[in-house]
Every structure is written in C-alpha cells, then in structure tokens.
Structure P
Amino acid sequence: MTEFVTSADGTPIAYDSYGSGPAVILIAGAMQARASDATTAQMAEMLAERGFTVINYDRRGRGESGPVKPEDAGHELQHEIDDIAALIDAAGSEAALFGNSSGGSISLWAANAGLPISRLALWEVPFTVEDSGEAEENVIELRNRIAAGRNEAAVEYFMRDMPPAWLEGAKSSGAWPGMVALAPSLVADAASIAIHDTPRGQRWPNVTQPTLAMVGTETLPIFPPAAEMIVSELPNARLRTVAATYHQWDATVMAGALAEEFGQ
C-alpha cells in the first residue's frame, strides 16, 4: 500500500515500505519509478527479508509523488535532498542509502548536507572524471527545454550519449511516453553529477560515513574511473565489483551485497 510523506516545500512523496529493522532508502536513478521498476521492488522485498525496513519511493516528478514545478528551477537538487530528509524522518532516526546510478550522486549530496545517514552504497554513479566543461551546461540546457515545454527534446538531450540504435529503440517502444513524462525530474540528476566547479578533494567534505562504490563485472568504460574517483575523495570508502552486466544488476545479487554492507 502506497504511503506518503510531505517534503519541506509541501510536495507529497509516495513510497512503499517493506519489512522491519534498520532503515534503508533506495534512491532511484534517471528514468526510474516504482510502477515500471519491478527489479527494484523485488530487491526491496528480498532485502527486507534480511531484517531491514526498506523504503522504495517515487522521486518528485515521478509516479505518485508531486510534480517538479517551474518555480523549482535552480533548487532541483536541494528539493531531492529535502525529500530524502522527510523519508528519513518517516523511517526513524537515521537510514542507510542505496543510490542507483545518478541516485548515487544524489545520495552523496544528501550525506554531505548532514542528513542522518548511517552508510552509503552507490551503484555505478555516472560521474565524468575529466572536466569536459559540459556538465553545468547540460543542466542549463535541460532547464531551458523543459521550461519551453519541450519534454521529448529534453529526454533526447539527456540521452544523447547513448548509442543511436538504443535511443531509436526507446523512442519506438511503448515506454517512451512515460520516459518523456519524467523529463522535469531529470534536471536533478544532471545537477547531481555536475561536480567540476568544485576542486577534487573538496566535493563532499562532510561525507565520512562508510561508503561502498560498486561497479559491475561487465560494465561501461565510464563507471570504473568514476567509482575510483569516489573512493579517492572520501575518507571511509571502498570499491567492490558485483556480478552484473552493463549497468543492470540482479535483484538477488544486489540484496545480498546490500545486506552484507549494511550489516544484517
């Protein structure tokens, strides 16, 4: 049964809660929402069986949660952090976070903001290690396209580095209208990985929690250097390789890895 919390700006955030025990909040990456993500729901149930309270939620602008509003421009990432704070309050005094893809970068910023987060587990965060000068421009371009009502163009822009055949396949699939509907929520993803305005070693100075940066056994070239960068930036982080293929993890494997990392 869907439950709701109210974020700091009054936006309702929808979530499912599984199990009982120390809290774990699952932070989705781009294009993820509860209704279309059976793998994460399955993993949440498996992790709950290991003795955790697991919260799987719709990020704002997705599913049953409230929308990203025009007046949110410039505050998208902060609102995501506020949403996580509200979920932690609902779960109890503190929570561990599992951040999937760009959900991992959002998790890092939430921890850096001082939220009561016990541990972090991050899956293949799509940071670029070298500064191309484009990350901050990406945020601006996405905002401009969304403000102009060009949601499809915004999604195409967000995915422009994907193989052309993949993008064409996505556009011709029945999932494309749902992906386009999520466009306003993508600005927070883009903002969370725009890290090159801050020098290395100074990006997340408040993140001292135990942090696990994970990559798959078969992965894309961007992810291992990004994970290594995260480990080099944080005082209490380590790298782990998990059996997975090209950014997609198995529910059973991930539930086991998280249960081990989070201590149950």
Structure Q
Amino acid sequence: MLIYCAAAACAVAVVIVASRLVKKVSGAVDDPDPDGPTTSHTGAMLSALFLLAFAIAVVVPWTMADAARSNTYTESQAITEASWAAGRLPAPDARHVREGLSEYVDLVRGSEWRLMREGRLEERGWTQLDDLRRYVMAVEPEDEELKEAREGLLGHLGEIAAARRQRAMDARTTPPAGLYAVTVVTGVAVVLLPFMAGARPRGMTLVPLSLMAALLAAGTYLTIDIAQVFSGAMAIGPDAFTSVQGELHRIAGGG
C-alpha cells in the first residue's frame, strides 16, 4: 500500500511540475473553465478508470464463484462414488462408511455452510474424513478383490479431501482490497468532478447527476457485496450436497 501511495504522490508532483513548466511556454493559455479541455480530459480518464476497476471487481468474483460452485459438485460427486465403492466392502464396513459419508454431508450443508460465510470450515469435517480413512485402511483385505475395493475407496476419500481443501481456499479468497479502494475513489471522483471543476449544477441538471451518483453507488456496493463466494448477492448454496444426500439414501437402500 505504501508503494501505491508513493506512486500517486509522484503522479501529483508530475502534474504540478508540468503546470509550472507550461506557463513558461509561449502560446500556452490558462484553462479555468469547467467545460475546458483539462476538465474534459480528466472526466474521460476518470470514467475509463472507474469502468476498468468496476469491470475487474465484477468479473473476478464472478469467475471465482463459478469455479467454487463447480468444485462443490466435484466434491459431491466424489462422495457419491465413495458410497458406491463402499458397497464392495463387507456389509458392516460398507454400512459404517456410508453412515460416515451421510454424516459428513449433513455437516457440510448445515453448520459448515453457515460458517463458510466467515471464510472458515468446521474442524469436525476434517476429523470425520480422517476417521473414515483410518477405518478403511484398517479393513483387512481377505483377497485381491477386497484389496482393490479398499484402494478404490481410499482414492475417492482422497478426492473428497482434495475438493474440501479447495473449498476452504475458495471460502477464504477475496479480491484485493486495493481494487475496491480504487473503485470507490474513482467513483467518488467521477461524481464530484463537476463541482471540483468549478461548476454549480442547478435545477434540472441535478437530476441526471443525482441519477448517475445513485447508480454508481449501487454498482460500487454490488462489487463489495459479491466479493465472497459463499455470502452476498452471488452466494453459492449447498445445492450440490443437498442433492447428494438423497443419492446416498438411495444407494444405501439398494436403489
């Protein structure tokens, strides 16, 4: 942040020095008018900078949300495959694993999903997965087929853990704070530019200016509201895990 502030200060210094030097150039004229070339150029550049920052502030969270949503379905699919693979184990072991998977799904789509709005996951979820892995590893394979079944199930449990780690990262990740600072500052500058240039809007001219200010404020708030993929306007719901719970019951029932 210090480097950004230093860069901004240097840019202001360049403008001041340039304005001093231009005074010494023959043919240069003062530009005090609100609708002069300086204000027109500044307004165009501020608008372009705001649009650039606004576009990035919308596109980045949108892309993050799409990737995070896809990952929830990857995790739920791995859970389904693990439940099918558990059916190749002896009946008591298969029942234990399937019950553990069902409890894990209940945890994820319940208390853990609410916790992800704060960027955190339930520690109990990791414990449940670790316990399932240890249980499966402790199953003694009586033949090669059972050994392959155990290894396949462990592979699916590993896929669940990998998708869970990615979900934890998605819950913690947000766009850089500097991006929102630039969006807010440029938005305010665009609104206040006519006043800073010396104009005094009156009467009906205040209507379009007020409308623009309202839309800029709403758009800027939107960029902040969608920053976290599991909360806000684009919050990802536990749909993938809600649907997989019914699938687990069907598999356990022999459907």
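Every read-out reported here was derived from the displayed coordinates using simple, explicitly stated rules and does not represent laboratory data. Given the structure is predicted, the values throughout are model-derived calculations rather than measurements. Cβ atoms are built from the backbone, for glycine too; each structure is taken alone.
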Of the structures labelled P, Q, one was used to calculate mean projected area of the Cα convex hull in nm², for residues 83-178 alone, giving 6.5. Name it. Q
For 19.8 (mean count of other Cβ atoms within 10 Å over residues 11-18, calculated) the corresponding structure among P, Q: P
Distance in nm of label points 7 Å out along Cα→Cβ at positions 75 and 91 was computed and gave 3.4; which structure, P, Q, did it come from? Q
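Comparing relative contact order in percent (Cα under 8 Å, 6 or more apart) across P, Q, which is largest?
Q
Taking -11500 as the value of helix-only ellipticity at 222 nm (-39500 (n - 2.57) for each DSSP H run of 4 or more, over all residues; to 500) derived from one of the structures shown (P, Q), identify that structure.
Going through each structure in turn, the value belongs to P.
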Comparing distance in nm of label points 7 Å out along Cα→Cβ at positions 203 and 235 across structures P, Q, which is largest? Q
If P(r) over Cα pairs in 10 Å bins from 0, in percent is calculated from each of P, Q, which structure is the one that comes out at 6, 22, 20, 15, 12, 10, 8, 5, 2, 0? Q
